[in-house]
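Given below, in the form of C-alpha cells, are the structures.
Readers should treat all values here as calculations from the given coordinates under stated rules, not as data from a laboratory. Predicted, not measured: the structure shown is a model, and the values here were computed from it. Cβ atoms are built from the backbone, for glycine too; each structure is taken alone.
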Structure 1
Amino acid sequence: MKSICVYCGSSPGSDPAYLEAATAFGQRLADRGLRLVYGGGDVGLMGAVADGALAAGGEVVGVIPKALMDLEVGHSGLTALHVVDSMHTRKAMMAELADGFVALPGGLGTFEELFEVLTWNQLGFLAKPVGLLNVAGYYDALVAFVDHAVQAQFIKPVHRALLLSDDDPERLLASFATWVAPVLPRWIRPGEE
C-alpha cells in the first residue's frame with residue numbers, strides 16, 4: 001500500500017475533535033510513508049488533512065474539478081494538484097491513484113464518494129479496502145444503518161464486510177494491511193452468501 005484516498009468535509013464540523021483528527025491522520029499517513037490523495041481543497045477537514053501530511057513531510061495529491069476550484073479554494077501548497085473537468089473525472093482519478101480509501105467526518109459528498117467505492121468493490125470493479133475513521137462516534141448511526149440493511153437482506157454479509165470501521169487510526173490502517181477482497185465467481189443468488 002502506497003497511497004490512501006481520504007474523503008472528508010470541506011467544513012470543520014461542530015466538534016473540534018474532527019479537525020484535530022483530520023490533521024493527525026494526515027500526519028500519520030506521512031509518518032507511514034503513505035501518499036495522501038484527496039479532493040484538493042484548502043478548507044475544513046480537507047485542508048486539515050492535507051496540512052497535517054505536508055507538515056510531516058508527506059506527499060499530497062489533490063484532485064479538484066475546475067468548477068469547484070474557486071468554491072473550495074484549491075490548496076496551493078500540494079505536491080500535485082490536478083484540476084479536472086468534472087466530478088466523474090475527479091472520482092475516477094482519485095480511485096486510480098489510491099490503494100485504499102478512508103472517510104473522515106463529512107457530508108453528502110463524503111457519503112457519496114464512500115458508497116461509490118464500496119459499490120465498485122461489491123461489483124468487482126475495484127478491489128481496495130474502504131474504511132471509516134469513526135471520530136467521536138460520528139459514523140455510529142451510519143454503521144448501525146448499514147447493519148440494519150444487512151438484517152433487512154438488502155446487503156449480503158460478504159458485502160457488509162467490505163466496509164471497515166474503527167475509531168483508532170492505527171487499527172484502521174492495520175486492518176487495511178491485512179484486508180483481502182472477497183472472491184465471488186458470479187453474482188450472489190438469494191440464499192447464498
Structure 2
Amino acid sequence: MASTPSNMLPLETKAPSFTLTDTVSGNNYSLESIKGLKATVIMFICNHCPFVKHINSEISQMAKDYKSKGVNFIAISSNDVENYPQDSPEMMKKNAIEQGFIFPYLYDKSQEVAKAYKAACTPDFYVFNQDLKLVYRGQLDDSRPENNLPVNGKDIRHALNCILENKENTNTQKPSIGCNIKWRKD
C-alpha cells in the first residue's frame with residue numbers, strides 16, 4: 001500500500017473559499033454557508049482508500065461529538081472518477097449514507113479545491129478556527145490500517161478542544177498519511 005504524506009499548509013493560512021455540490025442532498029454549499037461557529041474541520045477523503053476506510057467510523061463519530069459545540073465537519077473528494085469510478089458522486093452518496101455521515105460530502109470535480117488547499121492524500125485534515133484561519137493540519141491520530149493502534153482521533157480532538165478551551169495547541173502536528181489524491185491527467 002503506497003503512502004503519501006500531507007503537504008502541511010502553513011498555520012494561520014485563511015481557508016480558501018469554495019462552492020461545491022453535496023453528493024447526498026444535491027445542494028451546492030459555499031464554505032461560508034457551512035462553516036462552524038467555533039471551528040471547521042475540512043477533510044479530503046474518498047471511498048476506495050484503505051486509509052480512509054480505516055477511520056470512517058471515527059470521523060463520523062467525531063462530527064456527532066462536536067456538532068453541538070459549534071464545530072462543523074466538511075468532507076471533500078477530489079479524485080479522478082474516470083479512472084476511479086468507485087469515487088463517483090453516486091458512490092460517494094451511498095458511502096456517506098452507509099457511514100452515517102452528518103456532514104456534507106462534497107465533490108470537487110475540477111480538483112481546484114484540492115489544489116487550493118494543497119491537499120496531497122486521503123485522508124488529509126485541516127482544522128480552522130471561527131475566523132477560518134488554519135490552526136491544525138495533519139493526521140487524525142497515529143492509527144494506520146497495518147499498525148494495530150486504536151483509531152481514536154486524538155490529534156484532531158486535541159486541536160478542537162484547544163480551540164473550544166481557547167488554549168494554544170502546542171502538540172507536534174504530524175502529517176497525515178494516506179493514498180495520493182488521484183489527479184486527472186488533462
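Structures 1, 2 were shown, and Cα Rg over 2.2 N^0.38 Å at 1.00 was computed from 1. With helix-only ellipticity at 222 nm (-39500 (n - 2.57) for each DSSP H run of 4 or more, over all residues; to 500) derived from the coordinates and found to be -13000, which of 1, 2 does the value describe? The correct label is 1. Each of 1, 2 could give FRET efficiency 1/(1 + (r/R0)^6) of positions 74 and 162 (r between Cβ atoms, R0 = 35 Å, to 0.05), but the derived value 0.95 comes from 2. Matching task: 33 is the computed value of relative contact order in percent (Cα under 8 Å, 6 or more apart). Pick the structure from 1, 2. Answer for the origin of the read-out: 2.
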